[in-house]
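What follows is a set of structures to go through.
Every read-out reported here was derived from the displayed coordinates using simple, explicitly stated rules and does not represent laboratory data. What you are looking at is a predicted structure, and each value in this text was computed from that prediction instead of being measured. Cβ atoms are built from the backbone, for glycine too; each structure is taken alone.
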Structure 1
Amino acid sequence: MKKLFLLCLMMTLGIGIQAQKTSVKPINIDLWQNGLPNSNGMESQGYDDAKRNYKPSISVYLPQKVSAPTKAVLVLPGGGYSMLCLDYEGHEWADFFLGNDIATIVVKYRLPYGHCEVPQSDVFEAIRLVRAHATEWNIDPNNVGVMGFSAGGHLTSTVSTHWKDRSERPDFQICMYPLISADPSITILWCYEQFLGKNPSQEQLNLYSNELQVKEDTPRAFIALSDDDSLVPSLHSTKYYEALKKHRVSATLHIYATGEHGWGINENFRYHLEMLNDLRAWLRSF
């Protein structure tokens with residue numbers, strides 16, 4: 001956990017990074033304006049990003065001067081379920097997607113603090129909200145996807161495999177160096193403890209070991225990672241890819257030789273341009 005925190009902190013401070021800034025001002029909307037459906041036990045303390053008590057909301061970046069309805073990507077920052085890396089795994093992606101005429105919705109979701117239903121419900125509500133505003137925002141309601149990084153990748157795979165109503169089902173998923181599996185030989189138990197609480201049962205671990213939850217109607221997937229990732233081993237991604245293919249779900253897997261963990265949109269990632277080109281090509285394939 002300390003390693004991930006330091007990595008996120010260093011990237012947030014901009015060490016070795018050329019941050020991308022969009023000139024498009026987002027539409028900021030609070031989720032759950034009629035009351036929260038659940039609690040992580042932190043809301044009564046007052047929302048404060050500095051204390052990692054995030055107020056659930058979305059920031060909507062819309063393409064300019066586009067006539068046909070566009071795809072939309074809901075971006076779920078990572079941070080080990082203990083913080084949100086909202087810049088290089090969040091807002092700084094807007095320029096890339098807007099440059100490809102794709103709406104970008106950065107989701108500031110509540111951390112679970114052991115209540116796994118909390119971040120899931122925030123993402124499902126964000127998906128429903130985007131579809132409800134699809135006409136107003138010129139978004140294709142049948143092309144709304146989710147994109148997550150590390151623990152945000154686990155949340156992406158979770159909402160992609162645990163949805164219960166078509167209104168909350170993503171149409172596609174993008175998993176960047178994702179945590180996926182609770183397999184004890186490769187997993188990061190403290191991430192699951194942040195998600196499920198201390199000493200989760202084997203039944204809980206299996207339920208959120210998402211390679212075990214893939215079905216034929218799981219949305220298509222783009223998965224990308226570095227082969228030398230020492231924090232989240234590559235087997236998380238390959239297990240998920242194999243499960244998707246086993247269930248005949250369209251999926252593509254990109255493994256870059258180096259880069260370690262947590263590169264996001266950072267230009268100092270050696271395969272930065274290759275990764276963006278791979279993602280762009282995949283998004284244009286459907």
Structure 2
Amino acid sequence: MRRFASILIDNLRMKKTQLLTFLFFSMCSIALAQTKVPKQEIILLWPKGVPTESGITTEEKKLTEGRIANVTIPTLTVYHPEHPNGTTVLIFPGGGYFIVSMGQEGCDWANWFNNSGITVAVLKYRMPNGHCKIPMEDAEQAMRILKINAGKWNINTKKIGVMGFSAGGHLASTIAVHYSKDTRPDFQILIYPVISMKNGITHEGSRKQLLGENPTQDEINYYSNELNVTHDTPPAFLMLTSDDPIVNQTNSINYYQELQRNNISVTMHIYTNGGHGFGNRQSFPYLKIFEDELSSWLNSICK
């Protein structure tokens with residue numbers, strides 16, 4: 001009798017273990033279904049060769065957290081939502097024009113945008129190495145590629161905007177004020193951005209990498225994007241923190257004032273703390289608030 005009871009208990013334990021195993025793998029399957037890897041494709045920006053050489057001879061190097069140094073071959077990674085709504089965001093990661101932070105300031109945003117039907121394109125742009133035209137060449141080419149493929153990718157060519165972080169924010173604001181006829185963005189999202197190249201305001205590392213050691217006053221003025229706002233500059237969303245130790249808050253404040261002066265729709269959110277370079281990290285205390293504000297603004301801009 002005892003032996004029978006022991007066998008019965010063992011069987012019950014085995015069934016319990018099997019049930020728990022089944023439940024575990026079922027939950028994993030559900031979790032994977034909820035966090036689908038977005039459909040993506042990587043496109044070579046200049047298949048016939050870049051228009052301007054940077055002089056960088058060191059091989060491209062992958063660093064930690066998705067950062068890449070010595071970029072000389074630019075690419076565009078496009079993330080396609082399951083149900084595209086036509087809106088597209090072209091992202092320029094930050095990195096001081098020295099590296100490209102492709103993770104939390106780039107590709108890690110794909111799921112968040114795709115879940116709202118927004119197509120995402122992340123640009124791995126070339127490092128200028130003092131050749132100031134190079135990042136803009138890549139930014140404009142990326143915009144052209146999106147427009148050329150608009151039909152195939154279900155993109156509305158009147159709803160393509162740019163998003164930039166730190167030095168990537170400088171590149172985003174540069175194309176927003178210095179666009180050509182076929183590369184004008186329809187909106188700009190600037191996250192703790194570098195805007196100015198002026199002494200005392202700029203981020204010195206970004207300026208040195210972009211303009212070199214001894215830029216001319218004309219170069220400083222041209223790439224100080226607060227000086228180049230017009231009545232046709234696209235609407236803007238700016239976000240920064242009060243305790244950013246890297247990029248002076250005056251960059252965003254001056255840009256905001258110039259946009260207002262030119263009657264451009266602009267909103268700015270300054271959060272109490274968070275520092276710099278957080279991207280979409282969960283450690284940023286206002287991430288959910290920021291995402292909600294950005295989502296509401298995009299819905300109002302891209303009706």
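Observations on the structure shown:
- With semi-axes √(5λ) of the Cα gyration tensor in Å derived as 42, 21, 21, matching label from 1, 2: 2
- Source structure of the calculated read-out (helix-only ellipticity at 222 nm (-39500 (n - 2.57) for each DSSP H run of 4 or more, over all residues; to 500), -11500) within 1, 2: 2.
- Highest-scoring label, criterion being FRET efficiency 1/(1 + (r/R0)^6) of positions 61 and 165 (r between Cβ atoms, R0 = 25 Å, to 0.05), among 1, 2: 2
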